[in-house]
Structure I
């Protein structure tokens with residue numbers, strides 16, 4: 001049985017400062033925790049129901065072996081679903097939250113601009129400029145995973161990947177997509193100043209028709225803030241711009257929806 005103090009301690013990790021202080025984060029819900037079990041991430045504490053234990057017995061066993069190999073001893077704590085619901089911060093998961101995990105954050109990836117440029121020359125990458133909504137961020141991570149995009153470069157102002165809503169919306173994809181936080185304006189400035197040959201494509205109004213655009217094999221697709229789009233300083237450094245043509249009267253598309261459609265065009 002979980003004490004009131006333990007529940008409060010776990011809920012504290014919904015706060016970014018508390019997460020970063022101990023370098024951990026929460027993963028909530030059956031689907032996300034199940035994906036976690038087959039990832040390389042290190043689980044610090046695991047709270048599960050008997051139903052979850054039976055359903056994912058093989059995955060739990062293999063996860064335990066993986067942790068033992070690095071001398072991290074994983075001992076799942078069995079609790080009732082009602083107790084887990086008291087920990088869960090996501091109302092949408094209340095009826096199905098059969099597992100919650102406390103997980104070590106990944107080591108931060110700090111690539112030089114030269115390394116980032118090399119990445120853009122060999123892979124398809126997403127570059128996010130000030131995405132603030134955690135649900136959008138999680139959905140974009142999930143979309144990247146779906147379309148085989150392994151790396152996201154996010155501006156400093158972009159929402160924290162370890163936000164509980166972001167983790168939940170990513171549906172486990174957070175464990176497979178690298179998110180690198182950097183000053184995107186600085187990256188674009190250095191790329192332009194040194195005339196580095198990479199493809200940078202901005203999603204914005206007034207660009208080329210994304211349906212007719214000849215998409216490059218590699219490069220970065222830049223997605224801007226939900227309300228303001230890509231910041232003016234960055235946009236002025238990007239020559240190639242694409243727009244999804246509208247056939248109705250809606251003013252704009254949700255950032256993650258636009259990202260998904262453009263990724264589909266790019267992959268095709």
Structure II
């Protein structure tokens with residue numbers, strides 16, 4: 001099968017809510033009106049309620065309660081509100097995907113987004129962009145399972161969808177991998193070029209013709225997220241550490257909570273446990 005024929009199955013492409021489409025368009029609009037976005041969000045009671053629940057979660061450590069969408073935009077910033085809404089919209093768009101453990105899958109993506117954001121923020125990279133890519137990087141898997149389930153079934157029997165070798169197996173079997181599909185979906189939805197490029201490169205960042213740092217940070221976050229949701233033994237987790245990517249990023253292994261063999265006890269200067277790092281954002285994927 002060719003990637004083009006997969007994407008031409010328009011009847012199987014997920015539907016993105018209108019508000020999410022408008023938010024996606026805002027990525028490339030420097031003159032976006034916050035008031036307009038606030039009105040659009042407020043017109044969707046269910047989405048507004050979810051946004052306020054997220055805004056008041058432990059994740060943001062705010063000193064006062066956020067009671068309106070306007071408050072959320074002012075306190076959290078437009079980019080983070082946009083990320084929260086996009087994350088919720090993506091989980092809703094793929095809610096009926098068969099053949100996957102969706103709860104595990106979205107937890108993995110949320111862990112990836114928060115872990116890679118933490119890493120990128122320490123290095124001065126655009127952490128909000130990295131968060132968006134981390135949250136969305138696996139959507140190609142969802143579309144492939146929805147559109148070509150008969151082709152995915154034998155691949156699933158060989159490797160878990162979250163396995164580090166999954167992209168290589170898909171490339172060998174299908175001629176493309178889930179990162180290619182994720183990037184193509186983002187292009188169809190008119191996401192900006194930096195996000196499209198990152199999504200395509202996340203699975204194998206060193207194979208890209210041009211090394212793209214945001215994709216590499218998400219790749220590192222995905223490694224940690226994978227070890228957590230698959231309950232990988234510390235020894236195996238360290239053995240699978242993406243050393244080459246980390247070296248390209250000049251990243252010391254001391255950041256990882258599993259460094260030293262105990263995922264629940266991070267080093268003093270290392271990343272907090274993922275459950276702590278994502279505390280309060282679970283509502284995004286529920």
Structure III
């Protein structure tokens with residue numbers, strides 16, 4: 001009998017090359033983390049999000065059932081180890097949060113092709129034929145093998161799959177597993193998905209400045225209006241003020257929350273004056 005299949009979105013990475021949290025990036029109307037969790041929820045009964053210990057209160061992640069990454073290993077294995085420790089009897093369908101073109105067919109095909117007798121089931125890359133370990137099913141029996149692998153000082157799940165009993169399937173959609181790691185890749189992928197990005201300068205005052213830990217920043221965003229931009233930044237910086245308590249200015253002029261944004265705009269979110 002096959003082990004029950006649970007879903008895990010890996011979101012504990014530090015997004016160093018992206019220079020901002022990849023999990024909360026918006027592409028077409030939702031964050032990457034929300035989209036990945038929704039796709040998984042359509043395929044399995046329970047979905048969890050792997051997080052670093054310092055991310056547990058981050059607003060986008062806080063909406064989900066969390067599993068804190070293991071501290072004994074680095075990289076994606078930290079999330080996989082933690083999930084297997086949380087439920088050793090389950091098989092885990094693991095996906096990275098930075099796959100903006102992941103689709104339901106890719107997940108359904110993986111599940112349909114699963115072989116519970118193997119340690120893992122994964123796709124082979126359409127580019128180099130190597131295993132794709134961050135959209136894959138890890139069976140319960142893979143846990144001791146992964147620990148033995150990590151004990152040798154290695155933490156690359158792809159190398160684990162290359163040297164283990166892994167079933168490899170052909171991808172139904174080669175673009176589905178292309179991850180996005182840099183601002184340039186983010187802009188290109190957003191445009192491909194029909195959500196053109198633009199560079200916006202944002203300025204903060206008072207409480208917003210304290211919570212953003214900066215007075216201004218340049219943001220590459222697909223947000224079309226100040227309201228969409230604020231919701232994106234609210235998720236990123238954990239702003240506690242709702243949009244309805246603020247005023248917004250675009251290029252030094254007070255603006256409507258639905259005003260279209262243009263590349264190069266300067267947006268200021270203005271909190272209420274204390275005691276006013």
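When distance in nm of label points 7 Å out along Cα→Cβ at positions 2 and 82 is calculated, the result is 2.7; to which of the structures I, II, III does this value belong? Intermediate results must be reported in sequence, preceding the final value.
On the way: I: 1.4; II: 3.4; III: 2.7.
Computing distance in nm of label points 7 Å out along Cα→Cβ at positions 2 and 82 on every structure in I, II, III gives 2.7 only for III.
With Cα extents along the principal axes in Å, for residues 154-217 alone derived from the coordinates and found to be 35, 24, 18, which of I, II, III does the value describe? Mind showing how you got there, number by number?
On the way: I: 37, 30, 23; II: 35, 24, 18; III: 56, 33, 16.
Source structure for this number: II.
Can you tell which of I, II, III yields 14.6 when mean count of other Cβ atoms within 10 Å over residues 58-65 is derived from it? Only one of I, II, III returns 14.6 for mean count of other Cβ atoms within 10 Å over residues 58-65, namely I.
To which of I, II, III does the computed value -11000 (helix-only ellipticity at 222 nm (-39500 (n - 2.57) for each DSSP H run of 4 or more, over all residues; to 500)) belong? Provide the component values of the computation, followed by the final result.
Details: I: -11000; II: -17500; III: -8000.
Label of the source structure: I.
Only the coordinates and a few stated rules stand behind these numbers; no lab work does. None of these values were measured; they are calculated from a predicted model. Cβ atoms are built from the backbone, for glycine too; each structure is taken alone.
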